[in-house]
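Next up: the structures, one after another.
Throughout, read-outs are computed from the coordinates displayed, never taken from laboratory work. For clarity, every value in this text was computed on a predicted model and none was experimentally measured. Cβ atoms are built from the backbone, for glycine too; each structure is taken alone.
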Structure I
Amino acid sequence: MTAPLLDVQGLKMYFPVHGGILRHKVAEARAVDGVSFAIPPGTTLGLVGESGCGKTTVGRALLRLYQPTAGEVRFDGRDVLRMGREALRRLRREMQMIFQDPFESLNSRQTVRDILEEPFRIHRGSGDATARERAVAGLLERVGLPQGALGRFPHEFSGGQRQRIGIARAIALHPRLIVCDEPVSALDVSIQSQILNLLLTLQQEMGMAYLFIAHDMAVVKHISDRIAVMYLGRIVEITGADELYRRPLHPYTRALISAIPVPDPAARRQRQILKGDVPSPIAPPSGCHFRTRCPLVIARCVVEDPGLETAPGARGDEHLVACHRVAEIDAGTCG
């Protein structure tokens, strides 16, 4: 079995909550509460869930944009969370990020040439200006932008073109892993497929691995090899993309998949509506975090955290689910 490029174990990210006149710490917001997964080289793990479930926080914690509270992150065997400043700076060449909003993530005062040359200046010094110019021109060609874009500013481009600039910047140093933080959610539907196809093409050409964060289940299915479903800071189900859509076992996963629009009007799907709102990460429910909205809740769910376990009929970690009633759901006897 291929060793993972990225191995995450028990990742936690708690943010302090301050209150009172003196602004003392009064609580913690458990944005990420013990997340574990692995990404082999050249593959894509989709991370999905509702807004506020902690997906973006996971991506930023992996890159040390946030300092995790606890857990372990290993990239190609190296302990990311215990790296010093210089080692972390070198690691940036191999781990990059594509942000959700391409306008906010690009410096509006820099031209495209400045934006794309910056990674080379930071990580390779001044170097050969001619070679750098060739590299920047190659990046533009690779993401489908004309050479005339070099002297223009971000505000002169459409949203899709700005995201192509962001992608070009992310791949400049040939990273081995890219965290894609909802890279198409701010784009028109007509542009989303173009950007997704571009990411797939670049992955095939460069052999990169992706952590693809999104809330759109249809988008994630298109690009992912495996999918992890996240709810209130925890992963509740993780398996191969085809397996997840063919055999969703967690009640939350089933509700998300039931909400995917079906293009054929004759094909009707029973919609599963979740009651209530996502609880606050400051005071998550006891036991199973999903129990306050789950249609299948039982007394055991209130007191016991189910944890990720191998699904019925699966082997090893090919399909993991966190639900006390998973056997009944799989057998179709859960009501």
Structure II
Amino acid sequence: MPETALARWDGVTRVLSDLGIDPADEILYRLLLREPRTQVAELAARLAEPESQIGQRLERMVTLGLLRRSLQDQNRFVPVSPGRALGPLLARARAELLAHQQRVERGRAAVDALAAEFPGLGSWEADNVQLHEGPDAAWACLEHIAVTARISVQVLGASGAPPGLADDTDYRPAEELAVQVARRGAAVRLVLLDSITFRKPLLDGARQMWDHGVQIRTVPALPVWLFVVDDDYVVIALDPADNRAGVLQVRSAGAVAAARDLFDRYWRVATPLVDAGTAGDRGELTPMQRQLLALLADGATDAAAAKKLSCSERTVGRMVAALQNQAGVKSRLQLGVRAVQLGWLDPDE
């Protein structure tokens, strides 16, 4: 069909192309549905096509089930109603979609199997110890945990981004891994820093993980990023000050027992996320706020307090501003006096 003739029908056709029907055939089918007695010669004239080409299209549409030959005149073609004509084509499309989905699922299973077999480049293994050096290998190790963990993943999340995370200002990829593990049915418990309650993106991400079944508690300080996986092996950051250095994976029973004991000690004293995130709304203080007040009362600088709390000086500044607002004062000196009056600080301090 010439392009000009097809353009006249553009916008009202090509709806059926997903069912395998050529746009030009759809034009012809629609025309016959509206005017079923139109002869071949008139169809050819209206669509600017040779009669022989129109005849070929009509024969093809009979094969597709869109048309049938008239019982009274074998040279005339009668359109089959869309409900009957397109039903089989729709069923075939659905079957093809189901087959495609099955292929995708098989592909996903193959990807998971490869990820489990090859945890990542930059890795080195000897007996029960694996070294995943560099950010790529470290992140691949965390992805491997997300794919293979069956029972539980327990995490101490120290200062800074998780090991290997490319952008240390956006923790969403790590949050997605935690949710992925939880969705697969494994128990996920995270101990994070209290400072997340003063960084809205981190607090929002923690709450989203909580909504997906990830258990989260917070503490004022943590020594290092640590993962206990299925009580079977431990993954620990090589350098607490540099998340890009890599991780060490150890499978020995002693290392697992020690790491599990360390995690349990922090978990027992940690504050559940819901309390850590809302205590200020009730006029109370989080453990981190109490520790900050004690440090300031002891004469600590913002830099010293930030180091002690495993957060940045900017976070300390925001925390002080939030405490001043909560106490209804405008200076740090007034904050100290008001903190004693409210029972936030011991008078001797």
Could you figure out which one of I, II the value -0.54, -0.64, -1.49 for log10 I(q)/I(0) by the Debye sum over Cα atoms at q = 0.12, 0.13, 0.22 Å⁻¹, for residues 170-305 alone was computed from? II
Rg and Dmax of the Cα atoms in Å, calculated, reads 33.6, 109; among I, II the input was structure II
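Work out the source of 2.1 here, i.e. which of I, II gives that when distance in nm of label points 7 Å out along Cα→Cβ at positions 26 and 66 is computed. Write down the numbers at each step before the final one.
Details: I: 2.1; II: 0.9.
So the calculation was done on I.
For which of I, II does helix-only ellipticity at 222 nm (-39500 (n - 2.57) for each DSSP H run of 4 or more, over all residues; to 500), calculated from the coordinates, equal -9000?
Working: I: -9000; II: -16000.
Here the read-out was taken from I.
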Assign the value 1.2, calculated as distance in nm of label points 7 Å out along Cα→Cβ at positions 114 and 154, to the correct structure from I, II. I
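To which of I, II does the computed value 3.8 (distance in nm of label points 7 Å out along Cα→Cβ at positions 50 and 82) belong?
On the way: I: 3.8; II: 3.3.
The read-out comes from structure I.
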With volume of the Cα convex hull per residue in Å³, for residues 146-249 alone as the yardstick, tell me which of I, II scores highest. I
Taking 19 as the value of relative contact order in percent (Cα under 8 Å, 6 or more apart) derived from one of the structures shown (I, II), identify that structure. I
